[in-house]
Structure P
Amino acid sequence: MAVKHKHSDVYSMYFCTFTCYEWMHLFEMTNSYDLVYRWFNILKEEKIEIIGYVIMPNHVHFILYFPEAGFNLNKILSNAKRFIAYEIINRLEYANDTNTLKILHDGLTEREKKKKQLHKVFRDSFDAKPIFSEKFLIQKLNYIHYNPVTGKWRLAPDFISYEHSSASLYEEGIIRHFKPKSYKDL
């Protein structure tokens with residue numbers, strides 16, 4: 001069973017990741033990149049800034065900035081995963097992808113089945129690391145932006161060309177290097 005960890009709202013910026021069940025390429029298979037963008041728009045409406053992101057075929061990395069304390073990161077990410085999971089399942093059902101639906105159903109634990117959950121779309125946990133310095137922020141932005149062309153991934157000719165990343169927005173000056181109001185905001 002996954003251990004629940006309450007993330008502190010002392011830090012105003014977090015590097016986060018969540019991953020598809022068994023590292024399956026569910027975003028790619030269902031062309032669900034738009035679901036993450038819709039979630040980002042919801043966050044923006046709630047005055048949460050997306051500092052950087054990359055949506056990979058089987059996982060998402062992003063940096064969130066909370067201008068005010070009092071947020072519940074666990075709830076924000078749990079709601080996102082739930083919303084996106086329902087839509088991915090709908091797309092798999094519409095495509096009649098019974099093989100993938102069976103894999104996602106068979107991945108459920110007994111506890112999840114008792115809670116009436118039907119499919120396991122994402123891994124239980126997510127990663128969230130507080131960003132406490134400009135150096136760490138830049139390191140994580142570089143990690144995010146180079147992810148599509150690093151290691152086994154060759155999703156674009158260069159990191160700026162990958163369409164589901166904020167890298168080109170930085171390169172084109174649409175997003176300027178993020179500067180918090182003060183470094184204690186980091």
Structure Q
Amino acid sequence: MLQSKTIEIDGIGRVLLVRSKRARRLNISVKPFTGARVAVPYGLSFESAEKIALSKARWIKRHLDKVKEIEKRQAAVSNDLPEIDRVFAGKKLTLRLNELSSLHGFTYNRVFIRNQKTRWGSCSAKNNINLNMNLLRLPKDLIDYVILHELVHTREKNHSNVFWTELNKFVGNAEELKSRLKEYSL
């Protein structure tokens with residue numbers, strides 16, 4: 001069975017159709033440096049997926065235009081940024097994590113500093129906290145927001161209203177900080 005297929009759509013260019021075991025329904029995504037991708041669930045033919053992608057050509061084009069702007073900004077910023085030393089990042093971020101956890105009465109298991117491509121941070125079911133070393137490129141209030149976000153996950157494992165209420169106790173304006181964080185790309 002064919003696992004992927006590339007199609008050309010006028011005004012857009014190449015769109016990759018990929019068979020996906022995880023997809024429950026057809027899913028179209030547009031990402032920087034990747035382009036347009038269509039996750040095709042088993043049970044749906046590539047021909048049907050292609051027809052759906054063609055019907056969504058305006059949506060794909062609109063998002064590709066936005067992504068191209070992000071790519072331009074990212075390329076300009078990437079050329080100006082120095083490398084971050086992982087050991088230095090680990091010391092600095094772990095120190096801040098310990099300060100905030102002590103200040104607000106949080107406990108966590110272990111901390112890992114990674115060079116992640118898609119996440120600023122995460123918290124596992126075992127309360128292990130992962131922080132992206134690129135957090136050091138952010139303003140201090142956004143670094144604290146990400147760290148506190150993960151610390152709150154040690155108590156509340158989802159993004160329910162209870163989670164956001166708890167996070168707001170520590171940052172005061174979580175929605176605003178969340179929006180500002182989206183201005184920075186990995």
Which entry (P, Q) yields the derived value 3.3 for distance in nm of label points 7 Å out along Cα→Cβ at positions 47 and 135: P
Answer label among P, Q for the case where relative contact order in percent (Cα under 8 Å, 6 or more apart), calculated from the coordinates, equals 13: Q
With helix-only ellipticity at 222 nm (-39500 (n - 2.57) for each DSSP H run of 4 or more, over all residues; to 500) derived as -11500, matching label from P, Q: P
Structure from which -0.82 was derived, log10 I(q)/I(0) by the Debye sum over Cα atoms at q = 0.14 Å⁻¹, options P, Q: P
Structures P, Q, by FRET efficiency 1/(1 + (r/R0)^6) of positions 63 and 127 (r between Cβ atoms, R0 = 30 Å, to 0.05): label with the highest value: P
Per mean count of other Cβ atoms within 10 Å over residues 23-30, the highest-valued of structures P, Q: P
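All of the numbers you see were taken from the coordinates with simple rules; none came from a lab. Given the structure is predicted, the values throughout are model-derived calculations rather than measurements. Cβ atoms are built from the backbone, for glycine too; each structure is taken alone.
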